[in-house]
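Listed next: structures, encoded as structure tokens.
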Structure P
Amino acid sequence: MFQNNFVVTNTFRFIVFVVLQVLILNHINFLGYINPYIYIIFILLFPFAGNKSLLLFLSFLLGLTIDMFCDSGGIHAAASVTIAFLRPLALRFSFGVSYEHNNIKLYKTPLNERLRYITLLVLIHHFILFSLEIFSIQNIILILKSTLFSSIFSILLITCILMLFGRSDSK
């Protein structure tokens, strides 16, 4: 029963975040460089004790799906796989011993720890995304500016979504 619930929940999240990103959020381009990317909530909410190889594969699939709709040549896939790979380090950094003993639930963690976790992964994702998109050291200021402002917008949206739709079965 748990396995079926796990598959249904994560399939639903995957589809909802791709549809939201592609149909609504990709059309937001505030001041020319502020774009929210909330599809990474799927990676953030993947069960902490879940299969890490599965997470890497699903993160690649998620990023590749976004890339296909955006015609962006694999940059979302690269950024998504990177944060999926670095997620255990971010969890350990943000939650400490609680993560190592697998006894945390994201919706029950203190807001500062939750924000640290979200902020760390969003900043890494956005920096990789914009670095690969712009791909020029001469435009490092544009990369940093895009990363900073898009991250702030994404973090606010992700935090609001998690607070509004946080459920007791989220880990």
Structure Q
Amino acid sequence: MADVAEVLALLVRREATVAVAESLTGGLIGAAFTSVSGSSKAFRGGVISYATDLKRDLLGVPGGLLEREGAVHPEVAAAMAEGVARVCGAAYGLAVTGVAGPEPQDGKPVGLVYAAVHGPGGEFLVRELTLDGSRERIRVRTVHEAVDLLAGVLKANKGEHSG
């Protein structure tokens, strides 16, 4: 599992930045990034779009997609990642949306989470997660999985240089 300091160091080496769009984690990913000294060199900020209408209005997730699929869907996560990168002026957008519980949401089971990365070349990577445990465990695991997803993208694109 990747560590937040390692991800920030990878971003700094590329002179790249990241912004986060969070739903079920409610700011935990942003808190993880900002807990590292010097994080301002690569972390731009984020949007906590817990409510579905904020995903649409702040991040530009298509309303039709949200009406058709609900907020917990891979295309929603991808649109959130793209939207937060645009809104915050970051090279990378990292987004999570899912169901932490205790009840299912829009017919989606507790523990279903989508994490997405949008990169500077317009590329997307979305990961579906099926997590178990308490609400808090699902939220914390989501943070780790999202950071790990971004680390994987950064490590795979070693030659990339974008701000």
Structure R
Amino acid sequence: MNNSVFLHIARFISLVFLQVVLFNHINFLGYINPYIYIMFIALFPVKNNRFIIIFLSFFIGLTIDVFSDTGGIHAAACVFIAYVRPLILKFSFGMIYDHQTIKFNTVEFGEKLTYLTILTLLHHFMLFFLEMFSVSQIILVLQKTLFSSIFTILLILIVTIIFSKKTK
């Protein structure tokens, strides 16, 4: 196995650990939680097989569900964003995605922010809608989606800035 496989395994384990031990216990204002584990799906290499990313997304979501006792809503939300990820990549990066040459540490900040925002909003909307499972609670779903997404996006950006490789 090469170094990238070990990097993905380490990223998977560390994000699940951080989510379960730290971020699941942040309940800011009663309904704002960051879900930083979606960073694994967002930053997974574009060139890999689509089946692999969908399977790994299901696995990371299921792992979070097991530790959080949430009955599969994380797995469903993760599979959903993994499935629509190519459309979001094409919308956010355009021709770079068509040529399969996206390197997340070298793309422009605006493109990265657009990609992370759309991916996070879709994940959180699906997650909270499945959690409430009621159209009558749509205002609460949208409120939780918006504020948790802002918190999640800020944390993901901070983490990617801190741990990005500096290119010269």
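Annotations for the structure displayed:
- When volume of the Cα convex hull per residue in Å³ is computed across structures P, Q, R, the figure 113 traces back to P.
- Winner on distance in nm of label points 7 Å out along Cα→Cβ at positions 7 and 127 once structures P, Q, R are ranked, highest first: P
Every number in this text was worked out from the coordinates using simple rules, so none of it is lab data. Just so it is clear, the structure is predicted and the values come from calculations on it, not from any experiment. Cβ atoms are built from the backbone, for glycine too; each structure is taken alone.
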